[in-house]
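What follows is a set of structures to go through.
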Structure 1
Amino acid sequence: MLFGSSGIRRKYGPELVEIAQALGPCLGRRGGVTLTGRDTRTTGPVLNRLVSAGIIAAGGQVRDTGVAPTPTVAFGTRGVTTGVMITASHNPEEYNGFKLFNPDGSSFSGDQQREIEENLPGKEWAAWDGQGELREVDALTPYIHAVFRKRSSLDGLPLVLDCGNGAG
């Protein structure tokens, strides 16, 4: 079973690299635009490049927001086809993985996860003139604006900030 309770998580190594290489084309074949983001783990950049290269090679478009909190990627997925957050959440630093989001910001359903599992390894490539592209985007600023638009007044309340080595 590839997916766990919150996406795909593994210790970084050949298995996770192979999953990244296979996941990209599976998502790229879906068409449209995929938003990618990652946390601050040292293995995030290479996994992002592997997934993004597969998406592009299969004809999909990638919008990369770089380091971002998971809710930012979920929120930013509104208006695109798929979101991919590269993270292992609270797991130790040697782990990493992938959380997949729908256009409404919800996580992939069990049926969608099974569809991905059935289509791995995804090795169908677009023709030379059908390759996608990668563009860097800012998903954090729109997310922050949306949070502040919906917040209640915090006047008179004490605030505590715990960044906890996170991406935000």
Structure 2
Amino acid sequence: MKALWTLFWQLCQLRRGPEDVPYSLQLLLLLGLLDVALGVGGQFLAQPDRLRIAVSLTLLALSMDAIALWGLLAFKKLQGRWVQALTAIIGIDLLLSLVALPLTLISLAVQPSSFMIAIVVVTQMLLVGWNIGLRGFVFHRSLNIGMLQGNVLSLALFLLNIAVSVQLFPELLPAKG
């Protein structure tokens, strides 16, 4: 297990690629379940009254990742890389979610007007940017495209996920007025 966490940390540092991830459907499913549990748990901690939305958003994001990656790999006739690439994406997401969890707990413990909230928000934004960049790296390596193309693709999929989420759950937007 330590070797797996080390591998995902090395992926986060761009020292290893998705091709180094073990090809295992069982590992993919296990990491997927852990990622969903952590994603739902983190959102539930922040907003306990929105459990349905937390579950839906987490499953939507994972489904969109899996489908988009499959479609892109199929387009490039590289479907054999799907398990490793998706495992890499989920592993990276899981690791960064574990890093972000203390930030969620801190944001719940301090006053909303506290300076600490600004630090938490900026740190979370940096983690989101890091995640987008890492996914771009996985796309770059698994799709045989340039690094810039991988990052643009990653950003586009991130924005698509947000757009779909807001369309399905308009209550996520701040109230006007």
Structure 3
Amino acid sequence: TRDYVFDLDAPSGAPPALSVFGGKITTFRRLAEHAMDQISRFFPGLGPAWTERAFLPGGDISNGDFDTFLSDLIAQRPFLGRGTAHRLARAYGTRVEAVLGTARRQNDLGRDFGAGLSEAEIDYLVRSEWAVTAEDILWRRSKLGLHLPRSAIVEIERYLEKLRPAATTNHASIESPPCRNS
């Protein structure tokens, strides 16, 4: 069921706590707006709801025409192959350009760990989606773990280990991916 129930606990003088029970991912926008309605009285400066017609990140595909978007991506980046291009377009939408950067050939994306998962994509996930572990990448942001052998997962963890020192000590490295086209 897509039904959900709110439990608002707002004791006098304490911050409110809103618990949500139920709901489905397909109704998350409506649920979120209803949740904001529930707590808006505690935040008088809160503006009106705005998400109903807002695009999700990467969802601003011209005319909402995914097939044309995918065809254009394949034409611009034929080295990806149809399967990888389709997966990337579905996962990132228009943000696929941030994943691919200036890559014009497969080698520009760095190592391919399998199933089309490249160093460039991992860099993007670490930089922009706060992925930290192979599990974050292979199970929480995709289901690529279904298609990779254990050896590839170990290699991904090793790659992430190399990224971690820079990511934890230098925030600028998180925002600026290394150039792969040199």
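If distance in nm of label points 7 Å out along Cα→Cβ at positions 6 and 126 computes to 4.0, which of 1, 2, 3 did it come from? Of the structures listed, the value fits 3. When helix-only ellipticity at 222 nm (-39500 (n - 2.57) for each DSSP H run of 4 or more, over all residues; to 500) is computed for each of 1, 2, 3, the one that comes out at -12500 is 3. Out of 1, 2, 3, which structure matches 0.55 when FRET efficiency 1/(1 + (r/R0)^6) of positions 14 and 134 (r between Cβ atoms, R0 = 25 Å, to 0.05) is calculated? Among 1, 2, 3, the structure yielding 0.55 for FRET efficiency 1/(1 + (r/R0)^6) of positions 14 and 134 (r between Cβ atoms, R0 = 25 Å, to 0.05) is 1. Upon calculation of distance in nm of label points 7 Å out along Cα→Cβ at positions 78 and 102 from the atomic coordinates, which of the structures 1, 2, 3 produces 2.3? Going label by label, the one that fits is 3.
When distance in nm of label points 7 Å out along Cα→Cβ at positions 70 and 110 is computed for each of 1, 2, 3, the one that comes out at 2.0 is 1. Work out which structure the value 25 belongs to, where relative contact order in percent (Cα under 8 Å, 6 or more apart) was derived from one of 1, 2, 3. Of the options listed, only 2 reproduces it.
No lab work stands behind these numbers, since they all come straight from the coordinates. All values derive from a computational prediction rather than experimental measurement. Cβ atoms are built from the backbone, for glycine too; each structure is taken alone.
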